[in-house]
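Chemist: Structures follow.
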Structure I
Amino acid sequence: MGNTISQKILRGHLISGEMKPGNEISFRIDQTLTQDSTGTMAYLQFEAIGVPRVKTKLSVAYIDHNMLQSGFENADDHKYIQTVAAKYGIRFSRPGNGVCHQVHIERFGVPGQTLLGSDSHTPTCGGIGMLAIGAGGLDVAVAMGGGPYYISMPRMCKVELTGSLAPWATAKDIILEVLRIMTVKGGVGKIIEYSGDALAHLSVPERATITNMGAELGATTSIFPSDEVTKRFLDAQGRPDDFVPLEADPDAVYDEVISIDLSKLKPMVAKPHMPDNVVPVTEIAGLKVDQVCIGSCTNSSLHDMLKVAAILKGQTIHPDVSLVISPGSKQVFNMMAEQGALADMIAAGARILECSCGPCIGMGQSPKTDAVSLRTNNRNFYARSGTASAQVYLVSPEIAAIAAIYGVVTDPDDFGSPPVVTMPEQFKINDNLVIIPPEDSTEVEVVRGPNIKPFPLNTKLSEGIGGKALVKLEDNITTDHIMPSNSKLLPFRSNIPYLADFCLTPSDPTFPEKAKEHGGGFIIGGANYGQGSSREHAALAPLQLGVKGVFAISFARIHMANLINNGIIPLTFVNASDYDKISVLDDIVIQDVRHQIRGAAEGSTVIVTDKTRGFDIEMNCGISERQADILLAGGLLNYTRQTAGEGQ
């Protein structure tokens, strides 16, 4: 039996475990990336581990999230990241160089290598055949220190793309169609591999759009073969030596196969407030639009920008629409300027933002009350834009640009023929905003501003734990709900005590006060709890408030790992109907919890008692023996120090 692309990469990097679905495996990480929203915490944790220099082939620290400097906090964090990068051998991508995923695929990604990033959209680099996975900052810190990365071996899902895209259909529509088919929970525990004759017609930027939004499926990662399309892209980036051919074996076996005929695909839109709420654009044609945002890590490549410029050329933005455009990298921005695309955008009335995440994460450009905002980003979660009453729709750059002109969502066939854009034979290469760390960093001083506070550390798990059921939540609670990430809170990413006062407030404004009043307790969640960003602040803030465990119908992969890494017990209901039996402020206890957690690693269930209502609940804790040790130690950092001590 042959191997899939992912199985080949994993086998070549495997450290421990049998590559059988559901088994815990560990493997070597070649590259890491961080960004400034999660990076400060990752580097504080890396420093706490005590390794003198990173041990990866390449680690890059990006500044692309916290770009609004209305106070000293963001600038201080940037200085901390720059100096800590110099101290420990990490390349530093300065503000203005671009969004981490766009820059990494342009300048650093290597087919066949592994990449771990403290950002959920790290799988973008699957567009060039990397096994690129998003994780919490502590997992990335351990990988930078030379430690392996652990996951449950995913199942393999093949998405076979055939035919050619019809006019106006785009790569964005491909991934929206996959989301429509699979839903935001459908990729959990899976790696999505793309194949089929249509791949010959999909450029690397188009592939990257698809792998980027694969994060919204809940998938471990998504990946394309490394083929002639990949080779042309790397040649054009001046990196021919990085090319490695890589494809699945003809007899590779997949657990699931989905086939999509691209010739039948129409322009699609994800309606509020989930990326899988997908319908054809024609279903909402005529909807009045107040704001259009083009860019973010999903659709900010030169390929996308040139198409947008061609549509806007000679046009004027509708008077009721605000159009903002965020190029993905300095390379893209430079080439837009040189080719005249930037001038066409400005002449049409577009507002050009810097190369950053910007509106996608609510970092500025929040729409007006009750606005309809068309965006090309990857997420349209409730209130993520910074305006709770806004309705955010996800579309391709082409649909977004046409709507900006007409002021309403428009069937693109009514606009005319789509623009034709060719990829350049040579991209503009200028890496002058990437700072290479010194070989000898003994004289480098790490600069810490006053906003950087010690992060909370859990303690060794006691024999029994108890507390109130503090909150009861619906399905698909995102990390944006758990730890909001708007422009007012992002500057405090390295100040967990401050952030904790906003934990879960979009769902329950009283949650922080309630948690403090009762000395912590438990969170009760629905299905797919913790989907979205990799931010471990969604585990650190509850830890700060004394949360001991989270009970849910099911968990998103990264968030469950972050809970374990911080010593918070994640349990799932054996019978989903038991969710209904618990009420807010019930007294919950887990007796003999250390013994029960050890048993859970061997397949036993965990018994939780609702003392208020007088019944027991049978729960699962799908953990490995290693993860049980982490929970018993009170988190991964404690466990790492403990095992290092035992090794000595």
Structure II
Amino acid sequence: MSNIPLPQLLAPNPPGPGIKRSRNAVRRAVTLVALNALIIAHIIQWKISGRTVSPVEPSEAMYTLERGLVNAGFIFLVLAMFSVLVAGRFVCGWGCHIVALQDWCGWIMKKLGVRPRQFRTRLLGWAPLLLALYMFVWPTVEREAVVPLMQSWWPAGLVYLGDAVPRRPDQLINATLTDDFWKTFAGIWVAIPFLLVIGFASVYFLGAKGFCAYGCPYGGFFGVLDKLSVGRIVVDHDRCQGCGHCTAACTSNVRVHEEIREFGMVVSPGCMKDMDCVSVCPNEALSFRFAKPSILKGKPRDKAPRRVYDCSLAEELFVAVVFAAVFYATRGAYGMIPMLFAVGLAGCGAFLAWKAWRVLRDRDVRLHSFQLKRAGGIRPSGWALIAVVLLATPVVADAFLVKAIRTAGDFDDRRVAVPGHIVFQGHFNMVQEEHRAAARRGIERYELAKRLSFGLGAMHTAGVDGRLAWLRLTLGQVDAASAILTKIAQDHPDDERRILEAALVLRMQERYEEAMSLYRGALTAHPEFGEVRRELAGMLIVLGRDAEAETVYRDGVERTPDDTALRSALGLYLVSRGRSGEAIPQLRRVVETQPESASAHNDLAVALFELGSTDRAVETMERACELDQRDPHYPGVLAQMLDRLGRAEDARRWWDEATRREAALAAPRQP
């Protein structure tokens, strides 16, 4: 046995006497640096060309399962899971940018004299698997089992499932290439704190690869598959002297020397195959080869390695509750904090709360080089830790409470199933009393959430004002709703949707000049706001100011020539004024830009027909029917054209097709 003290042996990769440096550590570092260089090159290529391979990020697989979009992230996740099933978790140790970040942060800390120690807890170890099931399994279970059962037994409870229950994809769609690479990623102001939390903070508080152990959902699946893997690190007992160098070198927090002694191989699903243990073994007793899966490891030779945990059972429950509370309180704040960021915050928050409790309870407490408490006396660093926890507690509690109230308000909001056209046409007497009651409850809860929010809590009231305006509209409180929406539009002059909503309510009040002023102000700052421009032109047409409307259309087409919706609107306006000859160049340009658009072909066909180019119009309309084989509108329009041309038999055939499509749309569709 080595004479290295046991605490030093069990520290992650210490430069202890007699322990040689791992050659694999250098190789792995080079590999991970190259991986990050490829990620940077991927982004640069997208910036230059405008189109690239979709993000190679496992979370993208959710879009495959929910929408049928087969992207690079889904393909990578499938291949990674297969590789783990065969060879173990090499993809984690050698091919993960988050592992690279944690290793880099750990390396910097060691250079500064800080040696992170793993926070050993039972319950938090289940978090990755639960997150994985939530991300990749629950949507399918919800769609295929939960929703049908609730539709049969408790339809009113569907509001508790959220705004959009995923539907079964009609078909698989190739989405391996994308024009908007960054669409599903957070902005820079979220990305930087996220990297700091899952890097430095997670490593400092939770240990080397702390985020992998307690926050990575992909690791949740990989850990299960690793138990079935035939790729294992095994030992030659004749060469092994039990020196413990393997455990000292392991950065995956695996007690290698105990597992190989009892089972002849590493059996922990947390082993990420860094291969440092193999490299540092002085007798070359360890090797990687195919062997029986760890699930078939059998009985230990002597006694099973006993895992030592930092928490008692009561503390485990305390840590789990704090973890869940922080996760719930921070996830989705401002609509920006993603799930994995919230997991990192939850893990660090749970550790700090536990350590503060230990400072109050125990006689001696340390946190790395800081002596928090000694001989019953709390040191300044201990008081600082307690102060941080005490200051954070009311902030997190407020966020938790506000989010819970906001969520209850959202449930009431979803119960207000009132069609928009009823409200925006002023038919408030058609709103049923049960919907009015739900609207009143929603308003009360939203207002309460706003009154109680401060600090983090305010993050969960973002967007509440817009919902308040809608609920007040359903109750006929048009003036109050208008005041809210106008204020929102003023506070968000760059948000086209907000401006459209505010102007729409002003039009309900017949405050046309104010609505047009809002439209024009928005277009002055953002001439690219195509929908605002179309609404302004449409409003001018209704008011009989055709010349102004046409000017608005043509100015927009000149400023934003690629806005096909605006160009199409101009073309249809010209057709409606009997100027089909002027309309056709505009509509033909739309078809050239969107050759797979059925609606574009429909608009061009109508203009051609009105101009007298009937054969060309019929041909173009047939193309529209071919491009969209579900919408009954297109065969209906084609049937009318043929009927006007006296081709009764052809018209009847397309009327039958329109009827068939209407019946197909009316048929119940499985969720």
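Chemist: Could you figure out which one of I, II the value 10 for relative contact order in percent (Cα under 8 Å, 6 or more apart) was computed from? Write out the running numbers ahead of the final one.
Modeler: Working: I: 14; II: 10.
Clearly, the read-out refers to II.
Chemist: Using the calculated result 2, 8, 13, 19, 19, 14, 10, 8, 5, 2, 0 for P(r) over Cα pairs in 5 Å bins from 0, in percent, for residues 63-190 alone, pick out the matching structure from I, II.
Modeler: Numbers: I: 2, 8, 13, 19, 19, 14, 10, 8, 5, 2, 0; II: 2, 7, 10, 14, 17, 16, 13, 9, 6, 3, 1, 1, 0.
Going label by label, the one that fits is I.
Chemist: Now for a different question. Work out the source of 14.5 here, i.e. which of I, II gives that when mean count of other Cβ atoms within 10 Å over residues 143-150 is computed.
Modeler: Working: I: 20.6; II: 14.5.
The read-out was computed on structure II.
Chemist: On to the next question. Quick check on the output: 30, 27, 18 is semi-axes √(5λ) of the Cα gyration tensor in Å, for residues 31-358 alone, derived from one of I, II. Which one produced it? Intermediate results must be reported in sequence, preceding the final value.
Modeler: Values: I: 30, 27, 18; II: 34, 24, 22.
Corresponding structure: I.
Chemist: Can you spot which of I, II the value -0.54, -1.03 was calculated from, given it is log10 I(q)/I(0) by the Debye sum over Cα atoms at q = 0.09, 0.14 Å⁻¹, for residues 271-542 alone? It would help to have the intermediate numbers written out before the result.
Modeler: Details: I: -0.54, -1.03; II: -0.69, -1.05.
Among I, II, the structure yielding -0.54, -1.03 for log10 I(q)/I(0) by the Debye sum over Cα atoms at q = 0.09, 0.14 Å⁻¹, for residues 271-542 alone is I.
Chemist: One of I, II was used to compute helix-only ellipticity at 222 nm (-39500 (n - 2.57) for each DSSP H run of 4 or more, over all residues; to 500), and the answer was -19000. Which one was it?
Modeler: Details: I: -8500; II: -19000.
Of the structures listed, the value fits II.
Chemist: I would also like to ask the following. Out of I, II, which one gives 99, 53, 51 for Cα extents along the principal axes in Å as computed from the coordinates? Show your work: numbers first, answer last.
Modeler: Details: I: 70, 56, 53; II: 99, 53, 51.
Only one of I, II returns 99, 53, 51 for Cα extents along the principal axes in Å, namely II.
Every number here is computed from the coordinates shown, using simple stated rules; none is lab data. Being a predicted model, the structure only gives us computed values, none of them experimental. Cβ atoms are built from the backbone, for glycine too; each structure is taken alone.
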